1. Comparing structures 1, 2, 3 by distance in nm of label points 7 Å out along Cα→Cβ at positions 144 and 256, which one has the largest value?
2. With relative contact order in percent (Cα under 8 Å, 6 or more apart) as the yardstick, tell me which of 1, 2, 3 scores highest.
3. Given a value of -0.51, -0.77 for log10 I(q)/I(0) by the Debye sum over Cα atoms at q = 0.13, 0.22 Å⁻¹, for residues 88-135 alone, point me to the structure among 1, 2, 3 it was derived from.
4. Who wins on distance in nm of label points 7 Å out along Cα→Cβ at positions 168 and 216 among 1, 2, 3, i.e. which is largest?
Structure 1
Amino acid sequence: MPAEAKKAAELDASRNGRPPNRTVVLRQASAIKPEPVSWLWRPLIAFAALTLMAGRQGLGKTLFAVDLVARASRGKLDGDHGGQPATCLFATGEDDLASVLVPRLIAADADLSRVQFVTAELAGREDALRLPEDADRLSDQAQAVGAALLVVDPLSAFLEGHVDAHKDADVRRGLAPLARLSMERKLAIFAVSHLNKSMSSDPFLRVSGSGAFTAAPRSVLVFGPDPGDPDGELGARRVLAHPKSNLGPRSPSLAWRIEPCQVEGERGKSIETARIVGEGETAHTAGDLLGAPMDAEERSARADAVEFLRAILDDAPIRSVELKRAARDAGISDRTLRRAQDELAIKPEQKADGWYWALPREGEK
């Protein structure tokens, strides 16, 4: 193409909003070396991927994020780097560092030397991190310290104002640099999100904003009060469910307990804080967490189901199909039976002729 014609074409492209130097690139599949998924915490949080955890405000999401960072900093996560302490980046938009997050990290036994809080500077003054504007700068810093985990809590606090959180196209453009950062730096990114006020029990309809917030992440988690806790939302029991994974099998739901504690501050002064403690697997699903809290009638039904299970399983294990048939005959719904199963820590066991339920032996709960 003659130089003048090429220049005219580039000018026309720029006037129509198309960058003149943009090209389409083809990559032959045979030239790409296949690689297995690498896990920070198998099978919940992968390296080189974005993970989203959603939950209602004020119920412990940040406590969970702090515990995640603490365990990563000590090499205590079951993943491909198990046993190797990791450098963690923490971007927070809601909590004070000195009075809230650092005491919680201490309570969670974090290696504070491996935790870096992320902010930005503008004209020499501290400024909030902005995404996607600061993605490249953040990438440089992650590389400089060899970070393995980035926590963004909450994600909505760092999206630039021009990103309309209710438009798929805007959200995808806003998250794309973050996803690219995770892949380029082999970084596990853990973003925290709030739930909307919908009454749906579908986790993909409950995350605040556009559906792209759950479509773009490779793993989606839901965190909330244990539906079986007799104290409801005021209780200390929490559940982490795993409704989506594009990279591997989904994890069983996990039970947690929030407990108050104290740590030592400057000059030996005691600081009131809290930590979250894992308690193993639970049968509750993401749908259970997002449903309405149990009322007195539901709690009574669950108590009846617990007694039913104790009585029917008192002598010997029973096949799952027979037990569920007996429960339905007794007027116990599948949902109530599952809650009772969880309270008794019953884990069905597969035998040659099917699945069996049995009460846990002493010390197995």
Structure 2
Amino acid sequence: MLRTRVILTVVLAVAVASSITAQIHPTERPVYPALEEAVKAASELPRLHSLLVSLRGELILERYFNGKRAGTLANVKSASKSIISALVGIAVDRGLVTSVKQPISTFFPDLLATSSDAPKRAITIEDLLTMRSGLESTSNRNYGAWVQSRNWVRHVLSRPLFAPPGTLMVYSTGNTHLLSAILTKATGKSTWQFAQEALARPLGFTLPQWPRDPQGIYFGGNDMLMTPRQMLMFGELYLNEGRANGQQILSARWIDDSFVPRGRSRFSERLYGYGWWMREIGGCRVYYAWGFGGQLIVLAPDLDLVVVSTSAATVSDDRRTHRRTVDDIIEHFIIARACPSA
């Protein structure tokens, strides 16, 4: 990905060059003056667990809240979809998957064998990555019935088509679970094993196992566990054009393709690529992995900036207000202030 190196605003540049001497937890960094307002607002949120910021690969803010620490694992919820996307990209780079244009019927011939399934056989891997499979969603009100079914893959593929594949974006975790099933078939390994070998270990950490469906396929697109620092490493991999620790883990071309807008949410109006959301903040384009409750990996490539937040992933009446507040902190107190046009 071609990234324009820009000079940050004077406020943030001065902030990076100076620090305060307040006593903090040894795993945390001093608060730079330009980020003090963000930390103050964050510290008032009872559901927030962490807020981290890296600038040009340097960790300039690391704060944990409400009893959490650097080693606390977070359920990143649907931010897992961006990680599954990266794994698909690695599989394509290695030739384990022919291309994103490959029809999924090549992986599920027995489940798409009848004449009534013919339109579904046109669904491609790219359609799953972009939430444009055309299959009825298994998220929201349909989620419970799906995860209680005896065969999650069969259940997803049995959903009716509401639109021709590749046309209309409708968010569905079932799409990403099909990608996990495809990875399992294409690599000959479980999604967890492939993630360990191809992504986590090259980045320098280990991924814990996460839930599996009744057939043993690791949940694609939900419930992965990571520490905030690991989330930050994953985000920096994208800013570094797929390189980390002297290795090309993910191709720069895949990252470029991931950030091409290919669909738009009918609810939030935000754009979607290969498992990444995107929008503009203060004149800067940002891309983000977004998980229920406030799990975020936010990339601002023009600023060489990554922001990570984790929060309680439990259902409660205040979760939507909390998410909006975290969004506001990241948007107004961190990214918008760093954008040259802000």
Structure 3
Amino acid sequence: METTEKTIDQEKLNAFLGKVLSDFGAAIGSTLTLIGDKLGFFKAMAFAGPMDSEQLAKKTGANERYIREWLINQAAGGYLEYDPLTKKYILPDEYAIAMTDESSPFYVVGGFQVIGGMVQAQDRVINNFKSGKGMLWGEHHHDLFQGTERFFKPGYHANLVSSWLPSLGGVVDKLNKGALVADVGCGHGISTIIMAKAFPKSKFFGFDNHKESIEQARKIAEKEGVSDRVKFEAGSAQDFNTHQYDLICFFDCLHDMGDPVGALKNCKSKLKDDGTIMAVEPMAGKNVEDNFNAVGRIYSGASVMCCSPNAMASGGYVLGTVATDEALQEVTRQAGLTKFRRATETPFNRIFEFRK
């Protein structure tokens, strides 16, 4: 369609081009941020005062010439501050917490690693658009697996024991007395281990169909001293062991599954009559337009790059990362579960309670 100058709002066009320019910078900057994390630049600068490229090179053993432009890039993006008088850069203490303290609920670097891992699959995703095929979780770059652990860990530490579990009727009391718990789609087992440390009288099983993640979960459990009450096994959500559980958990994974109905049917068969299923899901709106925000932008992107392809490849029932409450309730109804409620939420997650 032809356009003329009279039909173009120049201010609107200029504003759009400014946004595109900002996104260009964010895209390449996020890659350099991840590189800085992997090379130890942020940890070297954390709480260390002003530093120039030569000092950072000396502390990290990296090449000074590359570091010069890396520092400019990170300062241009607002991740570092620069003093033109001393010609040195500083990582403010507040930023240092977010960029280096993995025990902090504000730690964010895992997100850069998740994105870095997902974009490695760009060519495969393009083919998925054309063919309608999918891509299994385990076929992604290894940065996705480690990044997912680092990305979700702060939120789980901040909310799981203090807020999410208490929002479920009677669950904490059972865990304190001694319950049997399954963590389905556990990945590296961070959620499983957090619960095991908080409730030493209970027994926990973590299941994931990605064998490499299960191996890593076992190593972490041993390191954290909970291997006496945590067992990790390779297995799918539709076919894990035959215990009867008090609590079955899905942490940010039910929407990834190509057969969520079959998964929930299996869980129902292995749930005690008074048991609970907890599903932690990404935040999403009731309507499409409710997702037109920063959180929705991230989660819908992850859906295209990772979550929906896994569902397409493993069964074809695609909830997607921004599945509505109604879509999630529908799969529980099809699975024969009669009780569904959103128990609590954070800006990034919805926590659901399902029962027989």
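Bear in mind that the values in this text are calculations on the coordinates, not laboratory data. A quick note: this is a predicted structure, and the numbers were derived from the prediction, not measured. Cβ atoms are built from the backbone, for glycine too; each structure is taken alone.
1. On the way: 1: 3.1; 2: 4.7; 3: 0.8.
When distance in nm of label points 7 Å out along Cα→Cβ at positions 144 and 256 is computed for each of 1, 2, 3, structure 2 gives the biggest number.
2. Working: 1: 16; 2: 24; 3: 13.
Once relative contact order in percent (Cα under 8 Å, 6 or more apart) is worked out for each structure, 2 has the highest.
3. Numbers: 1: -0.36, -0.86; 2: -0.30, -0.77; 3: -0.51, -0.77.
Corresponding structure: 3.
4. Details: 1: 1.4; 2: 3.9; 3: 2.4.
Structure 2 gives the largest value of distance in nm of label points 7 Å out along Cα→Cβ at positions 168 and 216 among 1, 2, 3.
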